[in-house]
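Where a number appears in this text, it was derived from the coordinates with a stated rule and is not lab data. Because the structure is predicted, anything quoted here is derived from the model rather than measured. Cβ atoms are built from the backbone, for glycine too; each structure is taken alone.
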Structure P
Amino acid sequence: MDILRFAYQHPSFQSADLESICAAHTRIELPKGSFLLQKGQIANEYYIMDSGLVRTYLYDFEGNDITTGFIGNVEVVIEVASIFQRVPTQEYMQCLTDCVLWKIDFDTFQELFHQIPAFREWGRAWMAFELYRSKMRAAEMITEPATKRYLRLIEDKPQIIQQAPLKHIASYLGVTDSSLSRIRKEIAQG
């Protein structure tokens, strides 16, 4: 449960509030390849990643598998639009490794969210940060070369580099597998 206390860090939380939130989670273990969510489903829970790596992806209009994100250790695994708007998702969420997660269902989350003001503050701060990250990623995909995006991924998210297949990393960076191989070779030659 230390992982939950770490994930839910916020100065507004009282220890009793944090205990209630942590107690509402259930520990689950999923093997590599398991789906947390598939296109057409409505998300009814979210997770805190204890250990492992999850990939989010969708298919473009030509049927190509496009990686939209990775969620690693101590991160929130959630499909925001689906869970909060109660609409079917367009994305898939799949374990790239064996995963240990802490699950909380939507109804329990809603109850705690309304009972604990600090939980609302944590949620607002989390959403604001995720929106910032999303905007930064969108801008970087347009304004930065692939090599710079790859180097930033190495620095900011080494877990992805260590655990994700190169084809998924290439897709996430918006490049072909062969372009990523060339980038990696150029970096290695220094």
Structure Q
Amino acid sequence: MLIIKDILVSDDIIEKQFMCNLNACKGACCWEGDWGAPLEKEEMTTLNDIYKIIKPFLSKAGRKVINEKGKYTYYEEPNEFGTPLLDNGACAYMTYDLNGIAQCGIEKAYIEGLVDFKKPISCHLYPVRINAEIDLHFEALNYDRWDICSAACEKGEEFQMPVYRFVKGALIRKYGQDFYDELEAAAEFINSKKESS
């Protein structure tokens, strides 16, 4: 476990390899699981603010669920707010491309330059998950192992892509460039020690 700018970082984030393989999984993380994508408080406000803009990028079923359940939902077991889900478990903000690969409707609007919010940080950071204790001012970053991502692990090993490098943009978005630079330096130091031993 590392401590980077008061954030605990699991060793797996440095040691494990990961690189999304959408041709293999078809974006299953958007429709698998028991709860929607975790949302930070500011992100809920953002979804309220941008919904009219992103609405055309969502599926008819997604718009219907959002209209019925709201732009976010409280999930009791994880004790957090997240994106609402369709009856089949898919995220209400999910759409499909022409190849049947899941896409985020929010991100499609972002790519079109219509909004400056890419997608929830929990999605952008995946497979890294934030475990936070707000009252204790404590955050830990952990690598979330999920069997639907086995092809991503294989691809990561093939391209020698450590988890922290795969989520570089998301880490910088969440914690800033200095955090990422410090994490990368620590990872390179740890790897050089392993190689020399």
Structure R
Amino acid sequence: MKKRIVRASEELFFVFGYSKTTSDEIAKKAGVSKRTLYKYFESKKQILNQVVDDKLLHLREELQDILKLTVDFPEKMRRITTCVALTLSGLSRHFLDDLRTNIPPVWEKISGFRREMVQVYFPMLLDEGVREGHFKKSINKGVAVLLMLNAMEIIINPEINRNLPGELAQEIPARPEDLFDKVIEIIYEGIHQGESLFKS
């Protein structure tokens, strides 16, 4: 029952935002009475916290499981970027803006996870790529992580694409996992053919 309420709340929050979703709508979506709803949760805010905690916990567990796999590095990188992209794309910009404005403590949880990605998961992935000879030892990890972080921001906030001229905006992949793949491809393979243009 509790999971059913959380799933129903997640669907409503992500489409309409937290503030515009009422407890009555959650109860109706979950197919329970409002009295039953409050039997499991003290408030709508508690449901929101559960929704966000579950989402981030699931993503952390998936990332940790992927990092432990014995698949080759390119496949591991593909799985991690797809996992992150699909999860983040579920958090609509409308929902995130609502949290940032109206529920700062919950917004901070999500921001904290993004910092965790920058401080833990992305550097760990780059270190493994260097160890296995997929990346140059001289790779600027700071710049590479910054590119990944910006890719995360674009997935969460597709409105950024509107700053591009029409013909360039059309080249941006529609699916979040494809967009992240293209960012990784540029980090992984570069865009220049032949020797480096820049001598260190």
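Okay, here's what the table says:
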| quantity | calculated |
| --- | --- |
| Computed 3.6 for distance in nm of label points 7 Å out along Cα→Cβ at positions 58 and 138 - originating structure among P, Q, R | Q |
| Origin of the value -22000, where helix-only ellipticity at 222 nm (-39500 (n - 2.57) for each DSSP H run of 4 or more, over all residues; to 500) was derived from one of P, Q, R | R |
